[in-house]
Structure I
Amino acid sequence: MALCPVELTQELVRFDTINPPGNERVCAEHLGNLLEDAGFTLTYHDFGEGRANLIARKGGNDTDPALCFTGHLDTVPLGLQPWSHDPFAGDISDGKLWGRGSTDMKSGVAAFTVAAVSIADELEGTPGLELAITAGEETACAGAFDLADKKGALGNVGAVVVAEPSSNQPWVGHKGALWLKGVASGVTAHGSMPEQGVNAIYKAARAVSKLEEFDFNVARHSVLGGPSLNVGTVAGGINVNSVPDRTEFTIDIRTIPDQDHRRLRDQIASYLGEEVEIETVIDVGGVWTEPENEWMQNVFGLVSDTTGWSPTVEAATYFTDASALTPAYGGPPTVVLGPGEAALAHQTDEYCLVDRIGEATNLYTQIAKRWCGV
């Protein structure tokens, strides 16, 4: 009996994989059982208690690299607002499949799993497929970086499809993210005698004010635009009548390809001076494939023929596991292509349009068949 990608999406949504704590292993094993039945070779890579990354392979030869499909199983928390649909039921109404993770990105994982199973019997002797199903993406791609750091965990791959939400439009890259924490230290004293202390809030305030005028001094990217910087939080102080001796603030920097994150961090630290110390919180690089790349053009053509999409060069606003996997695979062309709606990721009453799930399965099947020559 053929797998149904919509039903599989419902099954995946019913697994509570909110991160933290994640608990992705049982969901990964559910997919692994389906893939193993289709002849895929599985490897589970432990990633903490109740957590695992899954690598599934079939096909392959001595000369040609495989095609990789990748997606993550963890989701973000539900938020504080009530849901109009049970977030773990996978209900379908009004042409929408509702639930946490439906759009980001269990629909994409279900679609490429079904596509892989549907052509499994044809993969022997071809370049083959490698499925990288990860844990911990929502916490700075931690699971994917763990895979990238494990010798031999990843195979020989020549192109990567990231099934993150893009409304089934092919996006050729995404920005990187460098999140920093600034720490200002002072000396506490009684609020009636501030001259006896050193006020850490004043130090932090001076630094934050300087960041408003920070100039990256780099040329804008033709599609991704320029890098951006935002101070997201400031926290400090003991109480109203004490001089604060510590203040922290966080900086969210989104980078464009070819920006060196280590150099940028040092640049920020130098710019702010000795009044604050800078620590790295998250460091994930951007991804970019030239639209003229031959494989990318093939993907454009398949999407256009299947969906009627008019070719335009776009990129994701979010980062993905490709930040870890694409460099680990040696920098192959990488496309972000998934059935979910990017604007609905992380939202209350998240949903995926049902029709897009089948459409994505068809696209993934065609992309895989063309890569493998079957």
Structure II
Amino acid sequence: MSAAVLPVVSAPERPGLLDVPAESLRDWLAQRNQPAMRLKQLYRWLFAGRATSFDTMTDLPLALRTELQATYRPFSTQLDRALVSSDGTEKLLMRLEDGQFVECVLLKEADRRTVCISTQVGCGMGCVFCASGLNGVVRNLRPAEILEQLLHARNRLPSHERLSHIVVMGMGEPMANLDNLLLALDRACHRDGLGIGARHVTISTVGLPARIRKLADLKKQYHLAVSLHAPNDALRTQIVPTNEKVGLAAILEAADYFYATTGRQVTYEYVLLRDINDRAEHAAELGRLLRGRQAHVNLIPFNDVAGLPYRRLTQQALTDFVAILQQYRVSVKVRKRKGADIDAACGQLRREAMQQQTAEPAASGGVK
């Protein structure tokens, strides 16, 4: 599916600080006779000081702040819109420097503060129930664009709160942009970054076996979640078209390799679609598939999306599905529905922004 055509925005003359290699920033500072510690100060302001402008970096000389303002920007992205749910969930729409949009979600529960981040503009996996891929994939996000989602979300928390968890389950297929994602996560997990423990990071994938094995071989302690959504190849290919070229067997073998290599239990995500993959026979087949594996199933009742024909399953079907999996001694949990009143399902807010963006020229007499 081809991507929507959006207005072209010229690249800015002032890059965001996190887009500039540290060595280049160090050289820039040295050319201005600034001590090496200035680089650490800049990063400390972004990661610990919650700075969004150079004016607030008060321990830097005024002349240096003026030069920084003329040359760089603190962020290359900007918060375009924020929706706050009655349950405290916040959905953030980020505008990128080329006029594209991505979403991230800030989830609050007890003492956990979790951000769900995106890795691509759009998605090319084509999962039939997901709004993220309705217009295809446009491009990968740069490491800075991934990292800045975390910073924008963190900056919305009270000063005494910090981010505790990251889930890479937003727009895009994380494994298709693995190298950039890993660079961003390395920075987020570093003690001089956001200090989030690697064991508090979950990377979700539709199932790219070679990339799963690559992640395993790096021996990071990130958690792996595989978006399964069906217990057999025929049904899964209907729901996840890329499965036709991959197949469940290869995905499960890669997931088993991940567990054997890292010792980290694999989670299998399963979005339940009414009368499609939510029947008792599907639950039994899934139980047989995962029985004996060191695995956990995360059941996700579908959130209705405008423009898609799928519907949320009944409570009785959900109860029966859980009971059948438990009969096969499969660990299972139902994901709590968060942000239902702000359409927190991934991709919906971006679609609205895209529709508004393409409608504006028509409203003023332009060509769509």
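For distance in nm of label points 7 Å out along Cα→Cβ at positions 253 and 285, which of the structures I, II scores highest?
Evaluating distance in nm of label points 7 Å out along Cα→Cβ at positions 253 and 285 on every structure, the highest lands on II.
A value of 20.9 was computed for mean count of other Cβ atoms within 10 Å over residues 149-156; which of I, II is the source structure?
This figure was derived from II.
Out of I, II, which one gives 17.5 for mean count of other Cβ atoms within 10 Å over residues 29-36 as computed from the coordinates?
This figure was derived from I.
Consider the structures I, II: one of them gives 0.90 for FRET efficiency 1/(1 + (r/R0)^6) of positions 293 and 309 (r between Cβ atoms, R0 = 25 Å, to 0.05) as calculated from the coordinates. Say which.
I
For log10 I(q)/I(0) by the Debye sum over Cα atoms at q = 0.17, 0.23 Å⁻¹, for residues 61-172 alone, the calculated result is -0.95, -1.37, so let me know which of I, II that is.
The value was obtained from structure I.
Figure out for me which of the structures I, II the number 3.6 belongs to, where distance in nm of label points 7 Å out along Cα→Cβ at positions 37 and 301 was derived from the coordinates.
Source structure: I.
Figure out for me which of the structures I, II the number 4.8 belongs to, where distance in nm of label points 7 Å out along Cα→Cβ at positions 13 and 109 was derived from the coordinates.
II
When relative contact order in percent (Cα under 8 Å, 6 or more apart) is compared over structures I, II, which one is greatest?
Comparing I, II by relative contact order in percent (Cα under 8 Å, 6 or more apart), the maximum is at I.
Bear in mind these aren't lab numbers, they're just calculated from the coordinates by the rules spelled out. All figures in this text were calculated on a predicted structure; none of them were measured in a lab. Cβ atoms are built from the backbone, for glycine too; each structure is taken alone.
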